[in-house]
Structure 1
Amino acid sequence: MTFKRILSLLLIASAITSLCPAQAQQKSANKPLPELQQDFVDLGLGMFIHYGMPTFMDQDWSDPDADLSLFQSPKLDANQWAKAAKSANMTYGCLTTKHHSGFPIWNTKTTAYNVMNTPLKRDVVKEYADAFRKNGLKVMLYYSILDTHHGIRPNQITPAHVQMIKDQITELLTNYGEITALIIDGWDAPWSRISYDQVPFEDIYYLIKSLQPNCLVMDLNAAKYPTQALFYTDIKSYEQGAGQFISKENNKLPALACLPLQANWFWKTSFPTTAVKNVPELVNKFIVPYNGAYCNFILNVAPGKNGLIDDNALTALKEMGQLYKKPVDLPRIPPHATPIISSNIAKHVKSNSSWSDDMNIMDFANDDDFGSSWSSNHTVKSPWYELNFEKAVPCNMVVLTTGNNQKATYSLQYYVNGKWNALPASNEGEKRVSIFRFKRIWCEKIKVTITDFDSPPAIAELGVFNERK
């Protein structure tokens with residue numbers, strides 16, 4: 001083989017290696033979910049970075065049709081962000097790749113409305129991922145399902161919209177190396193109203209795991225779902241600015257709590273001259289005690305229009321690094337049920353019950369609202385509740401969420417081919433949420449009989465699921 005031939009092959013190999021850093025990053029051995037959850041909690045503290053079109057509009061939600069010419073950050077430096085995170089003894093970052101108004105800040109092929117068609121013309125996700133890895137920090141991404149620019153809104157979602165979501169997630173998990181977690185927002189929350197049926201959660205979940213098996217899937221849905229189980233998320237989330245606070249005494253699940261260092265999530269013109277949150281209070285009241293309760297804390301720091309973090313925020317982060325050192329050995333997460341990820345087929349089907357409280361009748365227990373409940377009349381000695389599918393349907397899980405902290409025993413039966421059958425299943429849940437998984441059956445009805453209760457029973461939601469296995 002000639003010298004020229006050898007040199008040519010070496011140059012080709014070098015080019016392939018330089019073009020494929022993402023694939024090289026994704027060769028970590030697959031880990032079981034409990035190990036990934038513990039690894040996440042052990043990270044302790046990270047930096048949330050809200051940066052996008054709202055940065056240039058002095059608002060947290062930008063105009064969905066904002067002109068692309070607005071997006072100008074002449075001094076954008078993701079390396080500054082990473083070094084600031086390191087100064088606070090943070091271990092990872094999480095960048096808003098696309099917020100609710102639908103403006104992607106990566107080189108996407110799914111829409112022309114993206115950062116590459118602005119005056120900046122730079123792939124911010126790539127610069128962020130490269131900078132954080134270079135500084136020894138793990139990389140997470142935030143992605144919004146709600147997208148007001150592209151019409152991904154309640155009651156308007158089409159198959160093409162779902163495909164766009166899948167294509168964008170595929171880009172993010174294919175082109176930017178190993179992603180520790182994808183934090184999803186704007187999905188089945190009371191304010192976004194895009195259900196897990198309109199954009200099927202189970203499909204998206206398995207897509208993410210097929211692309212990166214070690215990537216945790218997190219949905220910021222704590223405004224709707226109870227805290228005692230992992231409903232549609234690998235990690236339970238708490239947005240403290242929205243009044244969601246973790247119970248340091250009672251939490252038994254892997255968790256994330258978030259709060260902005262500045263007054264808002266996205267940068268405002270007032271930020272450089274406005275005091276940030278009290279750092280000792282953040283460390284001593286939130287970060288340290290939360291770390292002791294299986295909870296990772298992510299602090300948002302918003303870069304300005306110029307693409308840099310303000311001096312007052314940089315000073316606060318350095319102070320944080322002097323006060324906070326991640327404990328070497330954080331507590332082990334107790335055993336818990338695996339996440340609930342499939343669609344609830346019991347929503348709004350016919351229901352029946354024993355005598356109920358006048359203002360809390362049977363349809364409140366399958367109305368997809370955990371804030372309402374069916375309640376038994378206090379005189380009933382053997383209360384029961386029943387769902388009627390009217391035709392045989394397959395299922396392999398029942399989740400019962402009570403409307404109070406009652407002590408009770410629940411027995412399950414299913415009706416098929418003209419007779420009732422006992423449904424033996426052990427409870428994997430705790431406190432308010434009972435999770436019963438079993439071998440797949442076909443049933444026309446599901447019935448819950450309640451005994452050994454210490455107060456009139458109440459059911460907030462009775463869900464039935466047919467999980468993929």
Structure 2
Amino acid sequence: MSYSVAQNTSFLTAASILQKVISFFYFILIARVVGVENTGQYFFAITFTTIFTVIADFGLSPVLTREAARSDAKAGDYFNTILWTKALFGLFAYVLVIIFINALHYPGAVKYLVYLSGVTMFFDNLQSSFYSIFRAKKNLIFESLAVVGSQFITLIIGTVAIISHWPLIWLIAAYAIPSFLSCVYASVIIRKYYSFSFKFAWSREIFNWFLPMALPFALAGILGRLYSYSDSLLMSKMLTVKELGWWSVPYKIVFAFQFIPVALSASVYPVFSGLFVTEKTALGPLFEKSWRYLFAIIFPLALGIIVIAGPFINFVYGSVYQPSVVPLQLLVISLIFGYLAFITGALLNATNKQKIQTGLIAASLILNVMLNLILLPRLRIQGAAISAICSNFILFAGGFYFSRKQAVIDLKKILTYAAQTIIPAIIMALCVYALSQKIHWIAAVPAGIIIYIFLLFVFGFLSISTLRTIKSKIFFKP
């Protein structure tokens with residue numbers, strides 16, 4: 001059972017939308033009810049353990065996806081070895097979590113939140129082994145169902161905890177419990193549909209073969225997590241808990257929209273991997289199409305958020321989060337570069353250039369940390385947002401430069417797609433801003449969407465035939 005790139009992207013995108021919608025309202029509930037400082041502690045606990053997830057995974061998941069996609073007959077042997085390896089690595093990562101949270105002398109209440117969040121990290125790490133196989137089989141529907149179901153359970157447990165005035169640790173438990181349940185669900189599915197057996201069938205040969213390939217992914221993952229969360233870690237030591245709470249709002253909003261490039265890159269990565277072996281000339285066109293779709297989404301999204309950030313924050317989170325407005329407007333600019341960098345990273349990893357991708361992430365991390373150390377004391381959380389823009393641009397620009405060395409990418413097409421989307425997005429943003437001065441911003445948003453879609457037809461990005469092609473790819477039977 002396998003699906004096309006368009007279908008898999010649709011499955012995971014739809015699931016991610018539902019998951020992010022649920023998560024969005026859940027975080028709003030937390031931010032409004034538990035207060036800015038408690039929100040900061042909650043955000044930090046999850047952020048801290050998320051960094052160690054890459055140690056537990058150690059770059060094995062993308063390698064498992066790539067190699068299982070290339071050799072279906074050996075996928076079962078690969079899976080068993082990697083699953084048990086990751087279980088051991090997961091335990092090691094949890095020990096590191098305990099060591100570091102104590103070594104950095106955080107308050108006792110924060111430590112307990114981190115301890116429980118580490119349990120979520122462990123089971124999420126095991127889940128990724130199952131999802132790697134699903135992705136290799138070009139079947140993302142099971143992962144999509146798990147994503148939605150897990151977040152829904154989190155919402156139920158977390159809401160009950162908030163209404164019942166339970167301790168803050170229950171908000172962390174709301175993630176740990178569904179993480180375990182999702183792991184059980186994935187194990188049942190992989191048995192039923194792919195006849196994978198669970199036994200201690202660890203192969204030294206497979207491990208020794210996978211580990212060198214995984215090392216660049218592991219290093220890239222570690223650097224990537226540090227890159228994503230270094231600002232929050234530095235804030236936890238350089239700024240106040242309240243400022244960390246303010247930062248959590250724009251960060252969560254921007255992070256919520258990353259499901260789009262994540263879903264697309266998850267779908268195209270195994271396809272890139274296969275094409276690299278069988279048909280290298282097809283890499284460029286697939287890359288161009290991927291960026292084309294991302295252009296159509298990220299430009300209106302970023303510009304739209306910029307013009308409604310102020311009234312949105314005040315309406316949804318309350319006036320106490322007013323300091324979050326400018327950082328949000330700045331962060332969505334960095335989101336543009338981040339979106340496109342997902343695809344360059346997928347292409348480089350799929351074409352065995354993970355070392356280059358790792359180097360790009362390392363350069364971006366170094367720049368991000370340096371800028372944060374300079375800007376945080378002076379500009380506070382706005383400095384972190386500016387640092388994100390600069391470092392994401394480096395990741396995007398470097399990724400595109402090296403991607404063109406691996407695939408024949410038509411720059412003229414890329415620039416045409418960009419122009420066909422960014423001009424309509426600018427016009428849409430100006431219309432939304434003008435309308436929001438006369439009517440409620442909520443009413444201005446759908447009007448802006450309609451204007452944008454109309455302009456996509458005017459500028460030649462969309463046509464009836466294009467819509468028919470997209471529909472046929474999404475609904476074509478596997």
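What follows is calculated from the coordinates using simple rules that are stated; it is not laboratory data. What you see is a predicted model; the values in this text were computed from it and never measured. Cβ atoms are built from the backbone, for glycine too; each structure is taken alone.
Among candidates 1, 2, the computation of Rg and Dmax of the Cα atoms in Å, for residues 107-282 alone that gave 17.4, 50 used structure 1. Looking at distance in nm of label points 7 Å out along Cα→Cβ at positions 307 and 379 over structures 1, 2, structure 1 comes out largest.
Identify the structure, out of 1, 2, from whose coordinates FRET efficiency 1/(1 + (r/R0)^6) of positions 267 and 339 (r between Cβ atoms, R0 = 30 Å, to 0.05) was calculated to give 1.00. Label of the source structure: 2. Looking at structures 1, 2, which one was Cα extents along the principal axes in Å calculated from, given that it came out as 65, 59, 41? The read-out comes from structure 2. Between structures 1, 2, the calculation of distance in nm of label points 7 Å out along Cα→Cβ at positions 75 and 387 yields its largest number for 1.
Match the computed value 0.95 of FRET efficiency 1/(1 + (r/R0)^6) of positions 363 and 435 (r between Cβ atoms, R0 = 35 Å, to 0.05) to one of the structures 1, 2, and report its label. Answer for the origin of the read-out: 1. If you line up 1, 2 by relative contact order in percent (Cα under 8 Å, 6 or more apart), the top spot, with the largest value, goes to 2.
A value of -30000 for helix-only ellipticity at 222 nm (-39500 (n - 2.57) for each DSSP H run of 4 or more, over all residues; to 500), calculated from one of 1, 2, originates in structure 2.
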